[in-house]
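The structures considered in this document are given below.
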Structure 1
Amino acid sequence: MDTPRATWRNTTHDWAGTVDRGHLEHIRRDRAALAPGGTLHLILEVVAYAADEAETGHGGLCRITLHPDGSVAVADNGRGTDTRVDDTGRTVRKPVMATKDLRFFDDPEAPPLPDGHPRRGMSVVAALSTWLTHTNRRLGGSWTQRYEHGVPTTDLRPVPDDLTTGTTVHFLPDHPPRTAGGPAPDDLARLTRWWPHLAVTVDDRRGS
């Protein structure tokens, strides 16, 4: 884009921000209210972004992988997270992990997710995860970045292009379910049918 960041229009997140530590700390203090249902709700927060892409005609496929260590990976084939170049030549990615979603977080009438609880945004997932890796593939380049409790611990690191686009969010919740009490594949399949434009598959590797 090569224009001053201050001129970029904010839609879902504030492009002027990078890390809102106060916002992330607020999420961690209000864990029970912002992530009722724990890991299941966090997964739905991530899948909702894939559903946004599918609803606008981009992508339409999503894969949820439940790993033995309690981590979860959600991958879609949308356009990838918006990434731009400012007038100084710096690559800037939309701060979806570390700042609030302007559409939902402070809205008392935020739309519900399939579990019936309000949608608050991806920052809830990042803030309540011991670690999270965001891998992004766009036509203009691909990269990955790691976070701990919502705070970046690496810069954007280029990854080889594979001629695909999409986003993978792999996260370890602070209190991952390590027993049969964790998210059930059947529940995930049922709940994600909420989004008619998105085809979701669930790969449960916890028994392997």
Structure 2
Amino acid sequence: MDAMHLYERLPLFGTGIVLGVWLIALHALLLAKPVETQGFLKRFPRNQQLGQILLALGLIWFWLLVAPPGKGILHSLSMDLGEFNGLKKYLRYLVPISIVAVGMAIKEFLAVRALGLLGLLVAAPLLEAAFLKDPGTRLLIPIFAFVVVIKSLYWVGMPYLFRDAVTWATANQKRWQMLCFAGLGYGVAVLACAFLFWKGY
């Protein structure tokens, strides 16, 4: 396996473009179709089928992290766990079993818990892309990543807070629009910094 993990080779410039475009597109959709998106968010916590899909994606991603070192797409994300490397051989079997067991056993807020799992996994490459890079504006990415981590921990442990947050955000249209514009502005800031300051990083 290469000395540097794939996450460590992620460019700040490319990561900034992807994150900025994603934030802009997401919040533009929330602004353009408030009725449809609010309805989806209100139904999301109880969407068992979508929860099972998100859980499977998260656990497959985790399985790739604990895969044995080697070449090919199944080994591209294999991560050195240091003194915990000995546990990899057990995790490789426990993860697929967990996909089925958790998906069948958890009925309450599975979608929110699974989204939290994905959020925790997404934060790692974002943090690595900005790690020890020179531009001070790079902090836009770690700030976003840490917000995702904090929210994800709550969603996994106390998923009803997602429902409460959606209820609060959708209580009136002015609040909804303010939140959407804030997210849109953050995405524009990330994208602008990517093109202005992050080229070559």
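A short reminder: the numbers here are calculations on the coordinates, not readings from a lab. Remember, predicted model here, so these are calculated numbers, not experimental data. Cβ atoms are built from the backbone, for glycine too; each structure is taken alone.
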Which one of 1, 2 has distance in nm of label points 7 Å out along Cα→Cβ at positions 18 and 66, as calculated from the coordinates, equal to 2.4? 2
The value 1.5 for distance in nm of label points 7 Å out along Cα→Cβ at positions 26 and 58, derived from one of 1, 2, belongs to structure 2
P(r) over Cα pairs in 10 Å bins from 0, in percent, calculated, reads 9, 35, 40, 14, 2, 0; among 1, 2 the input was structure 1
So if we calculate distance in nm of label points 7 Å out along Cα→Cβ at positions 34 and 162 for every structure here (1, 2), which label has the highest result? 1
Value 27, calculated as relative contact order in percent (Cα under 8 Å, 6 or more apart) from one of 1, 2, is from structure 1
Quick check: -23500 is what I get for helix-only ellipticity at 222 nm (-39500 (n - 2.57) for each DSSP H run of 4 or more, over all residues; to 500), calculated from one of 1, 2. Which structure matches? 2
Comparison of 1, 2 - label where distance in nm of label points 7 Å out along Cα→Cβ at positions 154 and 170 is highest: 2
